[in-house]
Structure formats: C-alpha cells, structure tokens
Structure 1
Amino acid sequence: MTKYENIIHWKQVEPVEMFPGFFRRTLAITDSMMIVEFRALAGASVPEHQHPHEQTGYVVEGQMNLTIDGQTVTVIEGDSYAIPGGVLHGAEFDVDCVIIDCFSPPREDYMPPKPAEKPAKGPDSKYK
C-alpha cells in the first residue's frame, strides 16, 4: 500500500481551475479511491469526456445539468449520481454549485503534486 495522508485539511488544499469557473480540490486518496470537491460558478461547463474510472457524486449545494451517455438530467442539492468507467459525460451549471465526487481507482491526473524532496541536513551531510 502506498503511504497517503490520513487527514486532509480543506483550507490547505489549493484549488485548481480546470475550466473557466470550474475548480477542483483533490482531497483524501487511498490506493483504490479518491474524493474530490468541485465548485462551479454559474455559467461554467465541463465538456463531455470519458475516463476509465468509476465516478459517483453528490450535489452539496446548487444544481447542474448533467449529461450521462447522451441523457441530460438536472440534479439538485441532495441528489447523487453514478457514472460507470468509459461512459461519455459532461455538465453545465446555471447557478453556483458544490459537488463531491469519488473516483475509483484514483485519477492520476488529479493527484496533488508531490512535495519536493529536501536534501539531507546535519553535520555529516554533503548537501549544505
């Protein structure tokens, strides 16, 4: 098993703007799953795309027009959804929205950057 942090503090995670007005925060990760918070501003959209990862989600706040495999449905606060791996999907946001998605397996492209390794320190270190 890969060593991951057990506790992730939301305020310490830098948001990534994936598309204009659509932001991602990658939160907890294990070897088999990943949880991600997305925040969308009104007018934002996520183009239709597909990936091999299974994806489930929950609308925390707001609403979105979610298209899965050619069918568009408006999902509102409290609704959840499931998208099998390999299925075409996308979203449009008429209002501000907060959603939480889980991916399995974790998406490599959503992994936070690894901290730079620090050189050894101490009197015997050749890295002074």
Structure 2
Amino acid sequence: MIRSIIALIGSFAIYVFVLLALTLVAAFVFGAPRGAPTMPFLALRLAIAAIAALAGGFSCAALAPGRPRAHVAGLAAMILVTHLSAVLKPPGGQPRWDPAAHAVIVPLVALGGGLLRRRPSPVRA
C-alpha cells in the first residue's frame, strides 16, 4: 500500500518537475510572451506537458509494486483533475480550447508512458 502511494506521488512529482523545468528552459530560450499567448507558444506548452506526462507515466509504471497499469491510470486521473480547474476558468488571455486540450491529451500521454515501461518477462526454461 505504501509503495503504491509512493509510486503515485513520486511519479506526479516527476511530472511536475519536468513540466516546470522544461517550461523555464523554453521561457528562457524563446522568451515568455507578453499579453495573450501566441499559437506557437500554446503548442510548445502542450508539447512540454506531453513530454512531462510521458516521463511521469513511465516512472509510475517503473515504481509501481504491482499492477503498473492501474497505477498509471491513477496518475492519469491525478493529472486530469489538475487540468480540469483550468477548463472551467482559463487563465487570462488563453483560448478555452487550450486547457481542454491539456485535460484530454496530457492524461492520455501519461497512459502511453506507462505502456512504454514493460516489465521483463520471467525467463522460462
């Protein structure tokens, strides 16, 4: 039970860390937009969130003590809940479709990240 909780919280922390780190790098390299975000910036943010979700899903499946798909589904649900608040009230200047796209795409990518992590099958003699 405790290892399951650690797997979920740890992989969510990995998701948030990668998301923040890549967002900071992108803002430094490309500059943060002033005013309403541009379409390339919104696409970059979605790509960054997808990369972070992929890392989170992969790490969740790796950390799970058993039933990795169930753990990754829990992580995807946690990510979905975090994005739903922005769907109801998008941050200033953002189009309504942007948070909705994040709420749909990012949890699905987390599930895909979990599927990438395959446990080695036992060797049969």
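Every number here is computed from the coordinates shown, using simple stated rules; none is lab data. Predicted, not measured: the structure shown is a model, and the values here were computed from it. Cβ atoms are built from the backbone, for glycine too; each structure is taken alone.
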Per distance in nm of label points 7 Å out along Cα→Cβ at positions 10 and 42, the highest-valued of structures 1, 2: 2
Per mean count of other Cβ atoms within 10 Å over residues 26-33, the highest-valued of structures 1, 2: 1
Test item: Kirkwood radius over Cα pairs in Å, for residues 58-113 alone calculated as 12.3, pick one of 1, 2: 1
If relative contact order in percent (Cα under 8 Å, 6 or more apart) is computed and equals 33, the structure in 1, 2: 2
If Kirkwood radius over Cα pairs in Å is computed and equals 16.1, the structure in 1, 2: 1
Value 0, calculated as helix-only ellipticity at 222 nm (-39500 (n - 2.57) for each DSSP H run of 4 or more, over all residues; to 500), assigned to which of 1, 2: 1
